[in-house]
Structure P
Amino acid sequence: MKLYELTEQEFRDFLNCHPLKTFLQTPEIAKLRVQFGWKCYYVGLKEDEKIVAATMMLSGGNFLGKKIFYAPRGVLIDYEDETLLNCFFTELKKFIKLKQGYIFKMDPYYELMERDLDGKAVPNGFHHKNTVSFLQKIGFKQTSSEQAKWMFVLDINGKTYEELKKDFRQSTRNILNKVLKSNIKVRELTYEELHLFKKITEETSERKHFEDKSLAYYQTMYQLFHPLHQIKFLIAEIDILEYIDSLKNEVNSTEAKLNKLSDAKANDGKRKELQIIIDSTIKKLNNAEKIKNEVGNNLILSGGMFILYGDEVVYLCSGNYKKYMEFNAQYKIQYEMINYSIKNNYKRYNFYGITEFTNKSHKDYGVYDFKRGFNGKVVELIGGFELPITKHYQLHKLLSSIKNIRKGNH
């Protein structure tokens with residue numbers, strides 16, 4: 001077996017048929033990174049002219065004339081085949097050394113062990129701890145991953161929405177029922193409208209203290225993936241005039257029910273219940289009038305960015321305006337996209353990254369709890385790994401540790 005540089009099409013054909021395929025290994029992501037100064041390589045190990053393992057790699061940075069090599073969500077290989085792993089990475093080290101690399105990094109799209117809804121290991125479930133041992137024997141060192149290590153995934157293979165809905169958390173079903181009866185509409189943005197999505201994520205990032213992507217990033221992702229029908233930017237919005245009319249109708253119909261009730265003592269509870277509904281609706285009506293005066297007739301509530309590749313739809317990122325969280329618009333977006341995924345025969349609906357799922361008081365627990373309401377499972381990937389290529393690796397580690405010590409002293 002020998003390692004070869006592949007053409008983009010050769011690699012794409014292999015990727016599209018591989019069980020570990022992911023959008024982060026696509027040539028489109030390579031082209032995105034190239035725009036930010038990286039160089040791209042496609043390499044594959046061939047046996048009898050057939051590709052048996054391959055990866056898209058990026059090279060960049062400069063440490064004493066040497067470069068970092070990184071395979072986002074690579075390598076596409078059978079991680080249980082120790083002989084194949086040894087052969088591939090032996091050849092890959094030679095290739096990277098020739099290309100002036102000093103380190104190779106990867107974070108494979110490969111699960112470490114089977115976990116349940118709560119993130120607990122499934123008794124007698126699969127585990128791939130041997131893979132970690134194989135990689136360590138080759139010389140890999142475990143490190144942090146640039147990509148999400150923990151995700152939340154909903155299995156939708158061969159299921160209907162109604163079948164899935166039965167297993168949603170009761171509170172999630174209740175919210176979905178309400179938003180489906182509301183005036184909230186979901187639509188896909190055009191390229192020219194991407195600034196509307198950026199405005200949502202910008203507000204969300206400032207509120208939740210995470211680094212937002214640039215508008216140029218969203219635009220480039222659209223340009224790369226939209227011609228392939230592999231990306232969607234959705235927003236949830238509401239026509240305020242329609243919303244006001246529906247609230248007025250609700251007040252009128254509830255008042256009519258109240259007026260029909262007799263003064264009998266037995267109706268006291270029902271009268272109180274209807275009056276609460278009227279008061280609550282009037283409060284919403286006053287708020288809607290205020291919103292109309294502030295923003296006009298159309299109100300954008302929430303947005304989501306989705307990648308559609310291979311067997312799964314990935315809910316990559318999103319945002320909500322805090323001021324309008326009460327509308328629960330993100331649930332309407334999830335409803336639309338889960339149904340789209342089912343109708344188009346995807347197997348997984350990937351809610352993507354979660355950072356905390358054990359500590360309910362943690363600031364990020366709410367992200368997991370929202371996704372958990374749809375009754376999927378926690379997915380733990382094997383994480384990040386780095387392979388030293390030259391002695392520059394040890395020198396870089398030494399200088400980094402000295403730098404950290406000096407920072408600590410200050």
Structure Q
Amino acid sequence: MADDFVLDGRCKGFPLNAAPCAVSQLGERGWNLLDDTLTYPVAVLRRPALMHNLNWMQNFVQRKEVALAPHGKTTMSPELFRLQLQAGAWGMTFANVHQLRVGLSAGVQRAIIANQLVSDADLDGLDALLQQHPRARVWFLVDSLAQLEALSQWGVRRQNARCWDVLLEWGIAGYRTGCRSLPQALTLAQAIAASPHVRLGGVECYEGGLGRCDSAHDTEAITALVRSVQTLVQQIDAQKLWGNDEVLLSAGGSAVFDLVIPMLKLQVKDRPVQGVLRSGCYVTHDHWNYARYLKLVEAREGLSESLQPGLEVWALVQSVPEPGLAILSAGRRDLSFDQCLPLPVRWAARGQRTAEAMQACPSHWQIKALSDQHAHMVFDAEEPWPQVGDRVALGISHPCTTFDKWRWMALMEDDGRISGAISTHF
């Protein structure tokens with residue numbers, strides 16, 4: 001799929017007068033970000049940071065003796081999925097059947113759909129995908145008897161004897177999906193074990209809703225969550241309700257992933273346990289939200305090396321209409337802004353084309369607002385002032401909601417060379 005994706009003038013950031021090319025061939029063009037061949041705004045992935053992050057997270061899970069199934073919704077990029085698998089990922093995580101299709105086409109063999117499937121259309125689609133990819137193994141979440149009944153009715157209506165692999169989801173009160181009490185979860189586990197339509201493969205939870213970027217609070221709250229899951233796992237095990245020889249235990253967003261490791265290493269009697277961490281944003285990291293959480297992870301783990309921000313959206317200073325205000329050529333249509341506004345992180349003056357031209361932005365350059373197609377950057381009287389034609393790299397928070405605004409992103413070396421590209425398939 002990805003190797004066939006063609007870049008041309010219909011793709012934002014790709015020059016209109018350039019000949020089309022496959023994503024895999026872009027590096028052969030000899031382009032450089034600073035030669036202004038690409039149109040602004042343009043999203044780039046800093047390739048050295050990307051490769052560092054892939055290795056960093058794989059080393060982390062290996063030290064912890066758990067597996068990694070990063071959430072594909074972050075990037076929805078087959079090229080990045082393959083890099084994650086090549087780095088050692090056990091599998092991938094997805095949010096729905098559409099995303100799973102992209103992953104399976106990219107070569108994913110193990111996948112968790114970290115969501116409930118209920119509708120006939122989704123079950124029909126998953127059944128078709130499993131027929132097309134008979135070696136793939138896919139688990140999805142169940143959290144209610146009503147959902148279990150919907151799965152059973154689908155099998156009867158379709159006269160389909162498929163037995164779904166499922167994970168029972170433990171939830172958080174007032175938050176998203178998942179069972180809210182031990183009696184509810186045990187009743188559901190018993191019903192799953194008695195059903196010919198599903199197999200109980202393990203237990204899943206998502207701890208992200210508990211994080212406050214306060215290490216004392218986060219540790220206490222997530223430790224309590226882990227203990228709740230431990231009690232549930234022990235009771236399921238005591239009643240011998242597992243449906244497979246191996247038990248999967250899965251958790252892990254991108255903020256406090258270190259704190260759920262004890263859950264992933266719980267043990268049961270008479271069968272192996274596979275702990276699966278699902279953090280996804282590590283692949284590009286970010287410049288604010290996850291960066292601040294990671295500082296706490298570093299302190300708790302005693303780490304000397306960290307993830308690096310790898311995603312930037314470069315924009316042009318297109319107007320300096322009044323003192324202290326510059327208007328950049330990127331806005332809400334190009335950048336995430338759900339966690340915080342973009343941050344000016346690097347810049348290069350107009351016409352400068354060497355690697356040395358890229359400098360850290362002055363601290364007084366700040367984005368104060370976004371329009372649909374513009375960023376409003378304020379600055380004070382200190383030098384340097386941004387000038388029309390200068391290029392500014394905007395760092396982002398929460399990479400998920402920047403990736404979905406681009407059909408492709410350039411891979412950039414530290415000297416600005418464009419060495420390749422990735423495609424996205426939202």
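Any read-out appearing in this document is the output of simple, stated calculations on the displayed coordinates, not a laboratory observation. Owing to the predicted nature of the structure, the values given are computational and were not obtained by experimental measurement. Cβ atoms are built from the backbone, for glycine too; each structure is taken alone.
The table that follows gives values for the structure above.
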| item | result |
| --- | --- |
| Top of P, Q by FRET efficiency 1/(1 + (r/R0)^6) of positions 103 and 335 (r between Cβ atoms, R0 = 35 Å, to 0.05), largest first | Q |
| Per Cα Rg over 2.2 N^0.38 Å, for residues 23-166 alone, the highest-valued of structures P, Q | Q |
| Of the structures P, Q, the one that -9000 was derived from, the read-out being helix-only ellipticity at 222 nm (-39500 (n - 2.57) for each DSSP H run of 4 or more, over all residues; to 500) | Q |
| Comparison of P, Q by FRET efficiency 1/(1 + (r/R0)^6) of positions 87 and 271 (r between Cβ atoms, R0 = 41 Å, to 0.05) - largest value held by | Q |
| Relative contact order in percent (Cα under 8 Å, 6 or more apart) derived as 24 - corresponding label from P, Q | P |
| Origin of the derived value 26.5 (mean projected area of the Cα convex hull in nm²; candidates P, Q) | P |
| Read-out FRET efficiency 1/(1 + (r/R0)^6) of positions 79 and 143 (r between Cβ atoms, R0 = 35 Å, to 0.05), computed value 1.00, structure in P, Q | P |
| If mean count of other Cβ atoms within 10 Å over residues 231-238 is computed and equals 17.0, the structure in P, Q | Q |
